[in-house]
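A.B. asks: Multiple structures follow.
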Structure 1
Amino acid sequence: MLRILGIESSCDETAVALLKSDGILFDLEKNLVASQVDIHAKYGGVVPEVAARQHAEVLFPLLVEAGVPRGGEGIDAIAVTYGPGLAPALRIGVEAAKMLSWLWDKPLVPVNHLEGHIYSAWLGAEVPPELPALVLIVSGGHTEWILMKDHGDYEILGQTRDDAAGEAFDKTAKLLGLGYPGGPALSKLAEQGNPKSIDFPRAMLRSGDLDVSFSGLKTAVSVYLQKNPDSPKENIAASFQAAVVDTLLFKTREAINQTNPKSLIVAGGVSANVALRIAMKDLAKQMNISFFVPSLEFTGDNAAMIAVAGAMRFASGKYTKDTFFTVATPGLSM
């Protein structure tokens, strides 16, 4: 069994994980996440330099708490997120991983953060997703459809042209005065509202491609609020959420029709949204393909998913002992 140490610091969660893998099954020993939500709430969003300082403060105590041996005994490789993300935050995790790789003389596996989200679907799955799989990554920074042809073989099919879905949730939540982080608060409020009460736009449904746009939807909410300041917030939240889910559902159906995958994977922070999970599960059933979504603890940023992706990359020989690499905005094919 391969034993991987995973490190994640791409945004405002510092995370470490220890995972054993035989290339098929994954045994998660430790998965620790230190969130900075309370720290950044007073700023109304993540401040990269503040996030980096907090990563530096808590990363090594997390390694100790996880029981990582000082000499690296029993660890076969170190997997670390090197992008995309906030450069100052990423750098803390990358430099720590490089130092440990050098001290322990262990292989280093640079992992694309998005690939980590994809492999979050493998955690806890009784049967792994059958390939090729259509992947929808939907988070605060990303909304894109990816065809996973095989392990390490990806094709980006479509993506947002402006705001990511999670970003649109957060910005709309701010318009509604729901605080930070706004996305989860908006989703909870939407459960109390009528999703058909307001006909917000579903942009680019007839664009002829798999791209989406959510900036206009956010603007539509802003204009509606200006004209209807006393409208029930729960109805606005529910109608906004319905517009996002409908758009994602429409494009996902189109992508399935175009690529004929064996599985559908939905991952990323917004995959925790109950309405989206239900809609995508129903779609997969209608299209007669398997459906995978990570458990809630793995929808956000975490090191367990980085360790799984690292284990798969290590098994295919995609690792290094060169500690001169740095943070980057990598393509999934690396």
Structure 2
Amino acid sequence: MVWLLSRGLRRAGHDVSVVATVEDGAMRAKFEALGAATHVLHKPSGVHLPTFGHMLRVLRRAKPTLVHTHHLGAYVYAAPAAAWLGVPHVHTEHSHEFYDTVRRRWLGRCMSSTSQVVSVSHEVAAHRAEVLGKPCVVVPNGVEGAPVALPERRHRRSLTLGVLGRLAAEKNVELAVRALSLLPEAELLIVGDGPERKALQTLTKRLGLQRRVHFAGWQRDARRWLRQMDLLLVPSKREGLPLAVLEALHEGVPFVGTPVGDLPALAALGAGLVTAPTPTCMATTIRRLLRQRPSSTSLQALAMERFHVDVMVDAYQRIYAEAA
């Protein structure tokens, strides 16, 4: 999402610098290809006091006219630095499950006094208003898509289910693997990498699914892999408005997911179905969606109308102008 926003801002004539608080990775080359300056703070786990100074030094050198952060961790280090430098600050919240301690809820309430707060989904905004007592603006994530009709997928002998994203605990990919064990006619394509990959490979072997689960690793062109999928699975424990689902819509692929974030709202729009987070329920819901699968063209029309990157970039530029 940050890369798409950065590219849109570059096209609109803005200079962009990107700071990663924790680690380097493959996305850095994509940002630099845009002409964006990149910085990595290499923050260790937990609250790390030297990172406050490191962030301040990076911003002082970059001389931004506005700072935009994503997620609570980045806010903790960038908000004080932006305030120290007298720079306007916009902050985007992608989920709300991080507010699980008194200290984190206190930080959530502080945001509105230091920053213009934006959420990627109405579900996250409603949570902030109800639990933290702090309303915020909603700007849905947007992805790229061409306004062209997609051919309907023909029936295949083997059903290809897919997972797209970082293989981390909160993505709960184990649920998708266990659901596959109840669907002998299906294969599972896992596109992405992360700390849970080894455990998922071990589980796949233990369940005897090695021939039906395919680990593609991190891929630069996720759309190419989405086109191989009949359904996208989103078994996450927490989400806001996942980009993987929006990209799938642009490729005419519906989703089956857990009832987290704005996934129920997307399901109500006809983009897919939500299910209780058990293997049996997910397998049953997958079969149900196959029987009443929406057309690829209707899915892409929904994506173009509501979740296009140009709409997102324009909304953020208006927010930047107000904050400045």
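No lab work stands behind these numbers, since they all come straight from the coordinates. Since the model is a prediction, treat every value here as computed from it, not as a measurement. Cβ atoms are built from the backbone, for glycine too; each structure is taken alone.
A.B. asks: Hey, relative contact order in percent (Cα under 8 Å, 6 or more apart) derived from one of 1, 2 reads 25; which structure?
C.D. replies: 1
A.B. asks: Further question on the same structure: Comparing mean count of other Cβ atoms within 10 Å over residues 71-78 across 1, 2, which is largest?
C.D. replies: 2
A.B. asks: OK, next. Comparing 1, 2, where is mean count of other Cβ atoms within 10 Å over residues 183-190 highest?
C.D. replies: Result for mean count of other Cβ atoms within 10 Å over residues 183-190 over 1, 2: largest is 1.
A.B. asks: When volume of the Cα convex hull per residue in Å³, for residues 23-62 alone is compared over structures 1, 2, which one is greatest?
C.D. replies: 1
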